[in-house]
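What follows is calculated from the coordinates using simple rules that are stated; it is not laboratory data. All of these numbers come straight from a predicted model, not from anything done at the bench. Cβ atoms are built from the backbone, for glycine too; each structure is taken alone.
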Structure 1
Amino acid sequence: MTSTEKSASGILRPSVPSPHRLRIIVAVCTYRRNEPLATLLTSLIACAEAVSGEASVGVVVVDDNPDGDAKEVAEDFDSRFEDGVTYRRSGKGNISIARNLALSTAAPVADWIALTDDDCEAPKEWLKEYLKIQQQFDCDVVTGPLVLRAPTDAPRWVTDQPFFADAQFTDNDGAEKLEAATNNSFYRASLWEREPRVRFREDLGVLGGEDMVFYRTLQRSGAHIRFALNAKVYGNEPSDRCTFRSQVKSRFWLGNSEYITNRVLQDATATRLVLRGGRRLGAALLRPISRGLTGLPPQWRYSVACVARSLGLLCGPLGVRWRHH
């Protein structure tokens, strides 16, 4: 292993940088999920080994919990990565503040920043697939799919009905995109300094949609985004997110967030979004009937969740702002 020294940001850096190897920092924001965080960091060890000939890998963990209880987890994994694990505490309960802290910590010492969530798990080829697409298209950002997985004790309807499938962010390998998702993306570190006005908006940090606005704004400023079909991560859903109540609330939030992000980005007028919500509401109400007429199961729970998403969108013009947590 290369001898190392602590950088000013606290990240372990090779004392003699190699001109032939990139430096990748994985940025993770966490909030009271120590066990899932440890699962993610364990998976990242294999990812780092898979690209060791091309890049050194480190991790930045930003703890959004004011108690700072993720510090011990980060310290436990510090020696497992060539460029170490840097721990930062935000503790503001605002994911945008945490994400900005993660990128500002990683950007000065990285060539590329890989972003994912603390409840995700990365296959060993994750970073390798990102490097492949980036080098093929010389793009500034790459994003990949999130594949949600239900726990073994989840009710059967969660997987029998398309609660996870309908939210999949997917496309053809190498496809050009207008946005990316922070649960799975690969970001050119120099963009942080090159585009100082493109930051995660703090007003969206408790509402959600901050990642869509961030990446769409970045794309509009000239950044080139591509999709890596095989750079997937798995989202390990906890049991408390697999209840009917949780799914309905999540869909209402998703619709409300759609309204907010569209208005922030000026992608659609309020009138157009109301019409969109009305069409979706009608389709959601008719869905179990149309399925029944063709001999298919009505999927009542999923239909109710679709109604909730439509109502979340329709409530946007009324000033309703549904907090993510």
Structure 2
Amino acid sequence: MPFGIAVIGLDHWYTAFGVLDQAAQSAEAPLVGICDADPGRREEMQVKYPGSVVTEDPSVLLGREDVTLVAICAPTDAAPALAKQALAAGKHVLSVKPPARTLAELDGVIAQAEQAGRFYGSFEGMQRLTGRVQFLRQLVQEGAVGQPVTYHQVAHGGLPQPWPGRQGPSWWLDAERVPGGAWLDHAIYAVDLARWVFDGEIDHATGFIENRVHKNLALEDYGVALLRLAPRSGGANVTLLFEDTWTAGQGGGMHRQMIVGTAGSLRPDGNDWVVTAGGAETRHPIPAGPFFDLAALAALLQKGETPPFGPADARANLAACLQVYAAAPRP
């Protein structure tokens, strides 16, 4: 039986459309249905995905036997209750990032997942299923740059849009709905990547959380964090420097990453990884693939195998991010 996918909420549309477009073309993890409260969006979905069930009632999809996994792309404040509802219905769950506003909210969901015996994870963990990130982990752990010393990440973007091509208020700009702004929006991916690639946990965090361009926002448009990651192996700590913004003007955005080690450095170039060591560059081409590989996740769960991310990672990622906000309150 196919591993049917239902998407509940379209508010985090950046993620939702990635899931919808992939599932709509997949035989292994096909799209079954879409739920959203906005009638205009539902009408748009009926046109774009004509073979799917489109509804405003989550229970319509949660009651279907052909739905195996629910992708929650609703705002963070609504995600925990929806996740509990889906888990109670016997569905696996992928949650919007961040998956909750507090660790207490998230712990309630994790307890429900354990009780239901179903998979629960947050979307930032899906990068671990990509060949690109898996190969990065292999390069680092095989010593391509020697002992890792530091990992720098910069994501410089504009304000989140409420819907493609539209400007205006977004749930990401509402401090009642999400626990952080620009820094959290991008950095949670870098936190997850660092924890997995370096196989460790973050044990210290500080930084600056500010508004530099959009002074009247309820959440920050700029954040930079300095974190320390302790490898599980007991080896030397790794410094993490993550700078993430919503301050870019139109066409001014950029994203950079670099890992520096005792024997060289490693950076992305397009879809490739480039290692600089011993005075020479080595390029490692990586075939392009989907960021949200639903078929890969489906295959693991159908075989009873454990995916490389799960509830403990969702919690650790959120905890690290919240630690930054606690250490670096907005002025």
Source structure (of 1, 2) for mean count of other Cβ atoms within 10 Å over residues 248-255, computed value 10.4: 2
Value 18.1, 53, calculated as Rg and Dmax of the Cα atoms in Å, for residues 56-231 alone, assigned to which of 1, 2: 2
Read-out helix-only ellipticity at 222 nm (-39500 (n - 2.57) for each DSSP H run of 4 or more, over all residues; to 500), computed value -9500, structure in 1, 2: 2
Comparison of 1, 2 by percent of Cα pairs over 18 Å apart, for residues 72-143 alone - largest value held by: 1
Structure with the greatest value (metric FRET efficiency 1/(1 + (r/R0)^6) of positions 24 and 128 (r between Cβ atoms, R0 = 25 Å, to 0.05), set 1, 2): 1
Value 3.0, calculated as distance in nm of label points 7 Å out along Cα→Cβ at positions 104 and 240, assigned to which of 1, 2: 1
Structure responsible for 5.5, with distance in nm of label points 7 Å out along Cα→Cβ at positions 112 and 280 calculated and labels 1, 2 on offer: 2
